[in-house]
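Novice: Before anything else, here is the set of structures, which you'll find just below.
Bear in mind these aren't lab numbers, they're just calculated from the coordinates by the rules spelled out. Treat the numbers as computed from the prediction; the structure is a model and nothing was measured. Cβ atoms are built from the backbone, for glycine too; each structure is taken alone.
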Structure P
Amino acid sequence: MKVWIDISNAPHVRFFKDVIKYLEREGEDVIVTARQFGDIHKLLEMYEIDFISVGKHGVSLYDKLRESTQRVYNLVDIIHDEKVDVALSKHSIELPRISFGLGIPSLYVLDNEKALAANKLTLPLCDRIIAPNSIDFWQLMKFGADPNTIIPYEGTSELMHFKSFKYNDNVFDDLNLKLNHPKTILMRPEPSLASYLDVDCRKSVLSPIVDELKNVANILILPRFKEQSEIFEGIDNVSILKPPVDTSSIIRKCDLVIGAGGTMNREAALLQTPVISCYPGETLSVDQYYVNKGLMYRSNDTGDVIQRALEFLVNPHEKIDVKTDDLFQVIIDNLYDLAKNGK
């Protein structure tokens with residue numbers, strides 16, 4: 001079986017790494033394509049995954065459209081003669097379009113019902129869509145998804161990040177961090193370059209939170225790009241992490257996570273590290289899933305975030321038992337079935 005996997009965002013590397021390794025161990029032929037964006041290439045190299053670099057990310061709407069169109073053009077030339085049996089992606093704009101055009105069965109993993117443009121461009125073209133059952137599937141159908149193609153599961157996509165996770169208790173020492181306080185907070189700025197979020201990439205909602213909490217805890221910042229690093233440079237008790245790093249071990253080692261994004265917050269919830277989401281967009285269903293279970297606190301009020309952070313540092317929540325499905329097996333089973341049956 002020949003499988004094509006397209007990776008368009010850094011968290012997707014951790015999502016797909018165990019699928020790729022498993023398929024290769026089974027003797028399957030795996031083609032991985034990846035665009036140049038954030039730390040995608042560095043993470044693929046860190047996990048020793050061979051890939052073909054195709055395309056890059058655009059900043060303005062014009063650039064996004066132009067780069068995506070160019071990427072489709074380049075990917076078609078790569079995939080056309082490969083005789084791919086099945087294609088797999090997570091929120092890739094280009095893979096469903098190419099797979100549909102070339103008659104390749106495609107499996108699509110989705111966890112963001114708010115990504116309007118991406119969902120309209122992709123969901124009608126996918127043969128099967130794996131989505132958490134916390135999402136209202138009527139919303140997906142409004143984008144053109146066939147309800148018969150939707151495969152629900154209990155949990156969120158971050159389950160995949162921990163299938164082969166081995167905790168490194170010495171991660172702070174390995175990073176040579178200078179820690180002046182007994183408590184440590186990991187923070188992740190907002191995804192300000194994403195098409196679904198209209199914010200200024202030269203600012204961050206975390207800035208006033210950092211200014212207040214740096215006096216009571218060590219602050220670790222995991223930026224998404226250079227401009228975000230510059231926002232927090234030169235601040236006392238603030239360390240800027242340079243990816244790629246073992247984020248899972250860092251999350252588990254920290255006393256608190258405050259994130260203006262999504263993936264890292266949900267990873268913290270799964271690892272049961274106290275986490276506060278101050279994501280500046282609409283609340284995603286996958287975030288509300290953990291809020292409802294008491295594993296994530298959500299607020300866009302700076303004062304509230306600071307107050308709750310101080311409370312968590314003193315009184316972290318107790319461990320909560322969460323039952324989830326085996327998402328890895330759901331993906332593997334559907335890949336083989338699609339390759340065999342085509343639909």
Structure Q
Amino acid sequence: MSKKHTVLLLVLLFVACVKENTGTQLQASDENLEKVYTPPDQKIPLNDLGTGTFGDSVGGLYPNGENSPSGTYAHDLYIASKTIIPLDTFGNHSGLANAKIVFLSMGGSTGGHNMKNLQTKTYGNPLCSQNVQIINGNNGTGAGALNNIMDPNNPYWAHISKILHGTKSSFKQVQLLYLESDDTTKFISWPQRPTLVKNDIETCMQVMKRKFPNLKILYVLGRTRTFGKEAPWNQEPSPYYFGWGCKWAIQDQINGIAGTQYKGRNAVAPLITWGFYQWADSLPRQTDQFYWRDSETADGLHANLFGEDTLTNRFQKFLLSDKNSSLWYAAH
């Protein structure tokens with residue numbers, strides 16, 4: 001190789017290194033960075049992925065590629081579910097007429113549609129406990145994002161207060177939450193994006209526990225696949241990554257990571273667990289035959305009436321059949 005060629009090669013290597021380092025710095029510091037899509041192109045539902053990996057992360061809804069809770073965590077989830085009983089507005093089990101089991105949803109518009117439909121399918125249903133009050137606390141147009149929920153002084157909490165007051169309920173009655181939202185940032189890369197979501201969820205959990213002193217369980221369902229050109233946090237792969245963020249928050253709690261404690265005097269968060277995991281592609285999932293297609297949406301993001309019915313039927317089936325949630329949701 002000539003001296004001239006050697007110099008040219010060194011220059012090219014230097015430029016490449018500068019570009020690589022610049023990209024790394026942007027991923028670490030610029031929260032408004034546009035899409036940086038580096039992991040494998042094939043996105044497999046977490047429950048189908050099992051012990052397989054996406055990037056270098058093992059799938060499954062729970063640690064070690066499992067789709068069901070196990071060990072101490074499973075026992076604690078059962079105990080927490082078993083102790084959910086009707087409370088009055090003061091948070092007491094008093095036997096008063098206004099005592100009820102309040103199940104409140106929080107987040108964006110997609111989860112709100114699911115919760116409203118669940119109300120219809122719950123009230124008057126002989127399979128369901130009539131002590132349960134389903135309350136839709138979701139707020140659309142980005143006003144119910146994780147960013148909002150994690151700030152105890154955000155106007156979103158005034159929205160929650162208004163909703164509870166309108167249903168003659170109180171913060172002290174809320175024992176169960178359902179969270180479906182995202183973090184309104186353009187920062188979309190792997191694994192930074194799901195890590196950000198995980199951290200935000202854990203902060204939200206701490207705020208939730210302070211706001212709702214009798215809160216026991218937080219259900220996450222992930223998000224459905226999206227098909228349109230919405231805001232970056234609503235475009236794929238963000239909804240897929242959101243499921244990973246949920247999984248990692250659950251995993252942190254199981255592993256006893258500081259800030260996720262859910263029992264004893266040092267409890268700072270509710271117990272977080274999966275409801276019905278919603279992300280799927282157009283082909284039926286191997287684990288449960290569930291699929292999700294653009295034809296089930298109104299705009300690529302929000303479910304149409306058919307899609308809403310599909311999602312809510314799946315969620316209600318989970319609530320009625322799961323050995324933990326059925327303790328408080330099903331009629332006995």
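Novice: Given a value of 18 for relative contact order in percent (Cα under 8 Å, 6 or more apart), point me to the structure among P, Q it was derived from. Don't skip to the answer; put the middle values down first.
Specialist: Working: P: 15; Q: 18.
Answer by label: Q.
Novice: Which one of P, Q has volume of the Cα convex hull per residue in Å³, as calculated from the coordinates, equal to 128?
Specialist: P
Novice: While we're looking at this one, here's another question. One of P, Q was used to compute Rg/Rh (Cα atoms, Kirkwood Rh), for residues 136-223 alone, and the result was 1.11. Which label is that? Please report the intermediate quantities before stating the final value.
Specialist: Values: P: 1.11; Q: 0.97.
Working through the options, I get structure P.
Novice: Next question. Using the calculated result 15.1 for mean count of other Cβ atoms within 10 Å over residues 144-151, pick out the matching structure from P, Q. Don't skip to the answer; put the middle values down first.
Specialist: Working: P: 15.1; Q: 22.4.
Going label by label, the one that fits is P.
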